[in-house]
Structure P
Amino acid sequence: MIRHNVAQVKELGASRVTFACPSCYHMWKHVYPDVLEEEIDLEVLHATELMVELIAQGAIELEELDLRVTYHDPCDLGRKSGVFEAPRQVLRSIPGLTFVEMSSCGQISECCGGGGNLESFDPDVVSEVSLRRVSRACEIDAQVIASACQQCERTLTAAVRKSAEARRARIRVMDVTELVWKAMEQ
């Protein structure tokens, strides 16, 4: 299947592949070359890496967003793939946005609880872990918890709905891409 996927992309004439999903990004960037025991001869990017490039080129123009935003590092994108700076760079490039870090971030970021299909086996653990992560955002008065992973967004959104503290603070969970889109449409 790996050989098939790579061949299909190359057949399209593409030299780059961009992923919004950190797990897909990790597979193509790290697992595919290991399994094939060779480079796949494609540039593999996460969507936030592409956004950094497009913002730097002026291809994406951003208007002011008056928000206090923190960033949650997805496990597959951060600790497993080493992509920490691109999402932060995107957030810092949005005029008016105040970027604040949670107490555990980057390499020591806590999980949202949503990975590894844990919810199928122990939803109580997922709830406990995700509520702890939302609490970290409340500690710094964030209005938005941004992430770059659909699973993290889903899990943290469910936790915000369960957390009285987060509901009082009106915390929203958004993908980094959604914030860029909001800043583009102002």
Structure Q
Amino acid sequence: MLIHGHITLTENFTAEAVPGLLLALTELRDQVVAGLGRGMTLAALLDASYLPEVLREHPKAVVPYTVIRDHFVQRLHRQHTGYWQADGQGLEPVGAADRAAAFDLLAGGRPDRFAAAARTLLQRRDHALALELLTAGLARHPDATELTGLRQQVLYRLMERHQVQDPFRFLVYGEQAGVEIGPTR
């Protein structure tokens, strides 16, 4: 018996999907571990968007696989890498306040430059990077209403992007945006 507490998950993660999902995730695990051995970064592993061939034989596993693929890759990456990443991440940890100060230095202490860069990133559909930049800008300029409005816009775009296939990210971005999300049915 397979029991879930989230409607979206219950509808997609059926007992019929599990055998194909197991095969697909096993293949994905092997691909990720091999990539880590070649020094691939987490971003590169995620960008690969690997779709195992075995999914052709198990169509009921396709949706559940795509729903959890990125989270699975992130967990594998965390489990198989140490404190220091192949690209140097972690060697000298930098806190959010220090990162915000560095971005503010690049922006010349001007919130409008944060806004201009964020608008460009929005146009490029690079919402995650825009959110990071705006969060840093607001850490340095908490009263900048333009940054607040742009951050809200970015959060809505991220919610739109993840509303169908990643209910977890959808909920987190919704909470950050202050959106009250009621029952799904």
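Bear in mind these aren't lab numbers, they're just calculated from the coordinates by the rules spelled out. Source: prediction; values computed, not measured. Cβ atoms are built from the backbone, for glycine too; each structure is taken alone.
Assorted remarks:
- Entry that produces 5.6 once distance in nm of label points 7 Å out along Cα→Cβ at positions 26 and 146 is calculated, selected from P, Q: Q
- Structure with the greatest value (metric distance in nm of label points 7 Å out along Cα→Cβ at positions 82 and 122, set P, Q): Q
- Look at Rg/Rh (Cα atoms, Kirkwood Rh), for residues 50-137 alone for each of P, Q: the largest one is in Q.
- Computed over structures P, Q, mean projected area of the Cα convex hull in nm² reaches its largest value in Q.
- Taking relative contact order in percent (Cα under 8 Å, 6 or more apart) as the criterion, the largest value within structures P, Q is that of P.
- Value -20500, calculated as helix-only ellipticity at 222 nm (-39500 (n - 2.57) for each DSSP H run of 4 or more, over all residues; to 500), assigned to which of P, Q: Q
- Origin of the value 9.4, where mean count of other Cβ atoms within 10 Å over residues 90-97 was derived from one of P, Q: Q
- Comparing FRET efficiency 1/(1 + (r/R0)^6) of positions 18 and 98 (r between Cβ atoms, R0 = 25 Å, to 0.05) across structures P, Q, the highest figure is found for P.
- Source structure (of P, Q) for FRET efficiency 1/(1 + (r/R0)^6) of positions 34 and 58 (r between Cβ atoms, R0 = 41 Å, to 0.05), computed value 0.65: P
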